[in-house]
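Please treat every number below as a calculation from the coordinates, not as lab data. Just so we're clear, the structure is a prediction, and the values are computed from it rather than from any experiment. Cβ atoms are built from the backbone, for glycine too; each structure is taken alone.
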Structure 1
Amino acid sequence: MAKTVVEASHAVAEAVKLCKVEVCPMYPITPSTHIPETISEFVADGELKSAMINVESEHSAASAVVGAAAAGSRTFTATSSQGLALMFEILPITSGMRLPTVMAVANRALSAPISIWNDHSDAVSARDQGWIQLWVESSQEALDSVIQGYKISEDRKVQLPVMVCFDGFTLTHVFEPVDIPSQQKVDSFLPKFRASHVLDPKKPLTMGPIGFPNSFMHFKEQQQEAMINSIDVIKKANKEFGTAFGRKYGSGLVDLYKMGDAEYAVMGMGTLCGTARVAVDKLRKQGKKAGLIKLRSLRPFPKKELQSAIKNLNALAVIDRHISLGQEGPLFTDVRSAVYCNDITINSYIAGLGGRDITIKHFEKAFADLEAGKQKGEWLF
């Protein structure tokens, strides 16, 4: 492995090169732009043998991914915010056609008002479209998750697309030390892509035909089965990655920090978990039994792992960087549904929308509320 200091966008591009992606349809949008820029440099310099397709919109990028994947190519694209929103029509088509692919989403707030800064409103709004979603905390995890993403997506028990979600600017433009694995190790971990069904004029077949009422639900049932199957596949890929590369991310679904004897915990996704670790350490020094549950997989949602993680807690605070307007934080909704039969207080906090900082003080307030027995949701400004 070669350790170097790069921004997360460059780390993602390095992962694409290591995975020998064959087709990259791209349309740049802040803050994901450095990903296609770096990939195009790799292609121009002969470091990556890939068809770089410069399309006219994000909708076109997603459509080209569908065509290339259906033709049997390993594909990749990246986007953010309104770009992901423009792709929305194609997201359920990609998953419904059971096309393995990976897309990096540099998370950015959806406008209006216009914001180029980070929150989770883009990818969380797309969580129901049949894409596996892996949420990362660091540049290293971004690189590793792209590699794992192909391993998961292309598994015969899954064959669903994967989003690797990482916080815009907070990660995309921040330089961190990253271990870039050798090509030999990645080749040993990730076999060459061989599609189970390929568009071939010599062997004609139809992909994505009309689904009449007597069959449509059966297709959706199969997608649901594949998503449930992916739970074990994600765990296995994470474990095998740990063996091969010397690092892994919790169970692959959740990553627990100081939860062994924790009485109170916070839960969230992405880079806010790094700040939460500092807050947990600070509270531990004060004798408080605090812990962190980092959610890595939003879809599939790891219900059993979460139930196990919270079984000894007195209370849990869930931090959402998105609000389902008219309801509550979507992560909070999922958590409450998963543990509804457990006798535990769960508080909802909305924070960090539009790039607003989430600080140690915010986590200290959440823990103080839990200790005081407060049962209410709040916006942390």
Structure 2
Amino acid sequence: MIMEFLQAVGMLAGICALLAALLVIADRKLNDYGVCRININDGDRELEVPGGSSLLSTLLTERIFIPSACGGGGSCGLCKLQVLEGGGPVLATEEPHLSKEERASNVRLSCQIKVRNDLRIQIPEAYFKIREYRGRVEKMTPLTHDIRLVRIALLDPPEMTFEPGAYVQLQAPAYEKSPESVYRAYSVAGDPLDRKHVDLIIRLVPNGICTTWVFQYLKEGDEVTLNGPHGDFRLQPTPAEKIFIAGGSGMAPFRSMLLHMKNENLNFPCRYFFGAAARRDMFYLDEMAVFEQALPNYHYVPALSKPAPEDNWTGETGLITEVVDRHCPDCHDKEAYLCGSPGMIDACIKVLTKNGMPVGNIFYDKFA
């Protein structure tokens, strides 16, 4: 029953995404906004661009890569820029993502602003350092029935330097289920010392545009385009005990962090709580055991919320928030690092703060 519901939700989301893309195409065909000028950082750079697209996609065309986890759908709230002139009123789709202070400073979601007239905007200098990469899929490894590790060998540029916790935006080209190319954000799962590869852990979302392309169309040997690195999610340089919490493809940034901890012999206390439904959804158990041997103060706590009788599971059971609540009743001096759906992250924050953790000690990238 639950699987049928999730499939129906996924199908509805796919239909909505397709309709939105068709509306964008129709708007471009029917409305001619002419050439628009975008003044960036008080004249440091000025663009002349055709009007009609979103500010996010327009800047992408000009090879200016603004962070976005949802590919421009308005649900992640990461593509914030200051729009000082020409942005029009704040839209209802932006309001949930903007604080009172941000609105006062003319901060907007660049994916929700259409380039229909001249604009004056501010872009953080760090964004100009984000680059586009061309790579080749070297290997695709099934991790579970619906999760794959995609290893990409970088071609041009041939190397990427990133901090563990960073993410990249992978481009899914136009194909029969998507009339336009789209970008989706995926945390880097590989070793930061390996600058020649980008490892991504990708979970199949029913009718998801990018994940359907990855699972049904992408093959080893294919060339791909991505940009990055993005994000501020990273280990804090403190001796405080770290609590990692994830499920499913949320494994990615923590695998990268653990590889970094092993490389640098970082021995601060660390517990990693990983939740899955049944045994078939669990992966990297052997690798986590290797990390436990290499890092004396690291402990892995896998948990199943709905173990099947044939799983013969003897570990922790229950929702991952329940497991964290049992293991960490006092969190006042700890830090938490979360990766997962917005709902999972919100539930974790509720438990952690209830148990005394300051909100400022909770770090995450909320991928929608």
Structure 3
Amino acid sequence: MISKLPHVGTTIFTTMSALAQQENALNLSQGFPDFNCDPELIEYVNKHMKAGHNQYAPMQGLPLLRRRIAEKTAKIYGCKYDPATEITLTSGASEGLFCAITAMVHPGDEVIVFDPAYDLYIPVIELNGGKAVQIKLQFRDYCIDWAQVAKAVSPKTKLIVLNSPHNPTGAVLSGDDLRQLAAIVRNKEIFILSDEVYEHIIFDDLQHHSVITEPELAKRAIVMSSFGKTYHATGWKIGYAVAPREITAELQKIHQFNAFTINTPIQHALAEYILKEEKYRDLGSFYQQKRDKFRQVTAGSRFKPLTCKGTYFQMMDYSAISDLPDTEFAVELTQKFKIAAIPISVFYHDREDNKVIRFCFAKADETLEEAGKVLSAI
């Protein structure tokens, strides 16, 4: 058969996690915690399973949960969304991103994407007949050159994909970034897809600047969030999209024939748990301690950390250790030293290799200490 994605293979996350398992290595590659979520949240799920909330929820999501998402969004970002028509529960942020791109992109449309880019965006753009216009974030701080963005905009530009806090680099957008983007898209038929799944994982007293805080962007934006990332439960695969009514209607047309509806008892549990504001408001400080722990235990190594302002990933420069391409170095680390990381070149369309790899520090302190011993001995 003829492949729709002839250049796409197994994702790097699947590949490196499988290799880590095969080699019995510490897995700091794929982004998931190695500790459990809050037992109280699990109790809520169990309670609702026993209460009989085990059949289909509405396609858009449980009404109570959508209402509480709207309340949270208004409280944090000052932006109001109608829970009946402007919020959608999705099967993880990945399904939401797929539905958003599919709803917005038509054959021949151009979509601006920033490299290094999370690996989901471009295959979905191509599946829908779109063309990815890739702009590189500036190495080493991974900021956006907005003059380059303005130059890349054409009459065919339909969508701009943002990701902040950014995976894999840990960079974050500022209020000034949003203002510059707003000026670029003003009076143009360009939409924004903003992947904000790490919105609560931001460090050093910085503030998360959601695109919905900029009115010019909010009226044309779909924002994706993730309960899995926020509540240490990535395997539950529950996210949500907020967007103006007309955009949400198009997203839901795709969603209803994709996932259709999301795990019912977990939605009931989240509708209760979301009221515990400290669980997400304290998340940045929780992960900042882990970032600092990881930096501390690797301080004596030959790896050099890059700036990490958010997410739970630390980029490390290994140029003082090896001249191997990052893909080969990541395999060597796993096979020889029994610790797995993600090579960054795979997130670039031209496989730019800056001798940088990514470690996930969403791990128990014991795991981080063990990783520090291994890395410091290389």
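Some notes on this structure:
- Here distance in nm of label points 7 Å out along Cα→Cβ at positions 195 and 347 is compared for structures 1, 2, 3. The highest value is that of 1.
- Computing distance in nm of label points 7 Å out along Cα→Cβ at positions 203 and 251 across structures 1, 2, 3 gives 3.8 for structure 1.
- Looking at FRET efficiency 1/(1 + (r/R0)^6) of positions 115 and 307 (r between Cβ atoms, R0 = 30 Å, to 0.05) over structures 1, 2, 3, structure 3 comes out largest.
- Read-out distance in nm of label points 7 Å out along Cα→Cβ at positions 139 and 355, computed value 2.0, structure in 1, 2, 3: 1
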